[in-house]
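What follows are several structures.
Computed from the coordinates by the stated procedures, all read-outs in this text should not be read as laboratory data. The structure displayed is predicted, hence computed values, not measured ones. Cβ atoms are built from the backbone, for glycine too; each structure is taken alone.
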Structure P
Amino acid sequence: MGLEWLPAELVTPDISVVEKMFRPFVVYFFLLIALRLAGKREMAQLNTMDFIVLLTLSNTVQNAIIGPDNSLSGGIIGATTLLVVNYCVVRYLFGHPKFERLVEGSQVRLIDHGKVDRRAMQRELVTHQELEAAAHKQGFAKLNLVQTATLEPSGVISFVGKDPSPGEQRHDELTRRLDEITTQLGEIRAALAK
């Protein structure tokens with residue numbers, strides 16, 4: 001039994017298979033270059049506007065990928081081509097770190113030695129409020145508690161606190177006092193046992 005029960009327009013692509021494979025290939029590399037040029041913040045989705053752009057971008061390029069074809073097989077061919085191209089690019093980048101840096105970009109220090117680098121933030125289009133919000137998500141109440149903040153190629157901002165942080169200082173002080181109390185209790189017990 002074949003697929004006769006399925007409507008032909010559902011199974012048969014309106015355009016050639018080669019064109020079906022070529023379209024996602026071109027769109028993939030266009031988006032790779034465009035998002036790289038747009039900057040790391042597009043990948044991090046740091047604000048509502050960036051999120052909207054990424055959502056609408058997928059809808060915008062949909063027709064470029066599938067063309068006038070709405071068949072099931074055409075969609076599967078397009079999706080498979082995207083997955084295969086992505087797999088090949090990722091495998092290639094894994095073995096070629098220099099090319100990976102060109103495609104992915106490199107880290108950018110936004111805070112270095114406790115000082116905010118406003119020029120780096122301006123180049124990467126990261127506002128002071130966005131930097132503070134990212135710091136709060138990672139447990140830093142204020143930026144003056146941060147030793148370094150690095151915008152990773154993935155768009156994530158990672159923070160390293162100053163040594164020691166106020167919380168660590170309080171913890172160390174409490175631990176030291178508890179140790180003193182434990183020692184004193186041991187001395188009192190030893191004296192009472194005599």
Structure Q
Amino acid sequence: MPVLLLVRHGETAWNAEHRWQGHHDAPLNDIGTAEAQAVASRVALDRPAALYSSDLRRARETAEEVAQRAGLEPVFDARWREVDVGEWLGLTPEEVSARYPDGYRRWLAGGTGWSEGETYAQMAQRGLAGARDIVARHAGSEAPIVIVTHGGVIRALVLHILGLPLEARRFLGTGPTSTITEVDARAADWRLRSFNDSGHRPRS
């Protein structure tokens with residue numbers, strides 16, 4: 001069984017503005033491109049055996065940097081997308097709290113605040129299915145597998161490994177963009193090695 005390196009994509013303009021991004025197909029901004037290059041250089045040191053990625057542009061562009069440095073061909077899969085935030089797309093927390101106060105309170109309590117889109121449970125289910133497929137496909141790999149994805153998916157997988165409910169995601173925090181979370185999947189009970197490692201990120 002392999003070790004999984006879960007890479008969060010680099011920064012976009014909406015990340016910088018604290019807007020809900022969901023399935024929005026935003027490109028990386030200049031900071032995000034520098035972050036993608038830095039995280040790519042970091043994971044390439046581990047000589048990964050394969051590279052998977054969300055098909056959203058911010059993840060694709062990050063994965064392409066990894067592919068260039070690690071000499072791998074990325075495999076894009078919609079199961080690695082961020083949660084679909086429905087009617088909250090493009091809004092800031094202040095805008096959401098004003099327009100959808102009941103939903104915002106549900107979200108603050110750890111639930112799904114929007115009524116359209118998908119639930120956190122649905123997102124977690126597809127992400128976990130994607131992870132299990134990759135682990136099974138690379139069962140004999142001695143080298144790690146890189147997965148470029150989004151903060152929501154990473155937290156959902158971490159909570160599953162820790163045996164915590166999805167509502168506990170509020171206590172984990174998303175962390176900065178371009179971080180690395182390492183999961184040891186070599187045993188039946190997967191182990192969390194690190195969460196939101198940011199030591200490689202460019203210094204401002």
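Upon calculation of FRET efficiency 1/(1 + (r/R0)^6) of positions 61 and 117 (r between Cβ atoms, R0 = 41 Å, to 0.05) from the atomic coordinates, which of the structures P, Q produces 0.75? For FRET efficiency 1/(1 + (r/R0)^6) of positions 61 and 117 (r between Cβ atoms, R0 = 41 Å, to 0.05), the value 0.75 is produced by structure P. I have -21000 for helix-only ellipticity at 222 nm (-39500 (n - 2.57) for each DSSP H run of 4 or more, over all residues; to 500), calculated from one of the structures P, Q. Which structure is it? It was calculated from structure P.
Identify which of structures P, Q gives the largest calculated value of relative contact order in percent (Cα under 8 Å, 6 or more apart).
Once relative contact order in percent (Cα under 8 Å, 6 or more apart) is worked out for each structure, Q has the highest.
If Rg and Dmax of the Cα atoms in Å comes out at 16.2, 51 when worked out from the coordinates, which of P, Q was used? So the calculation was done on Q.
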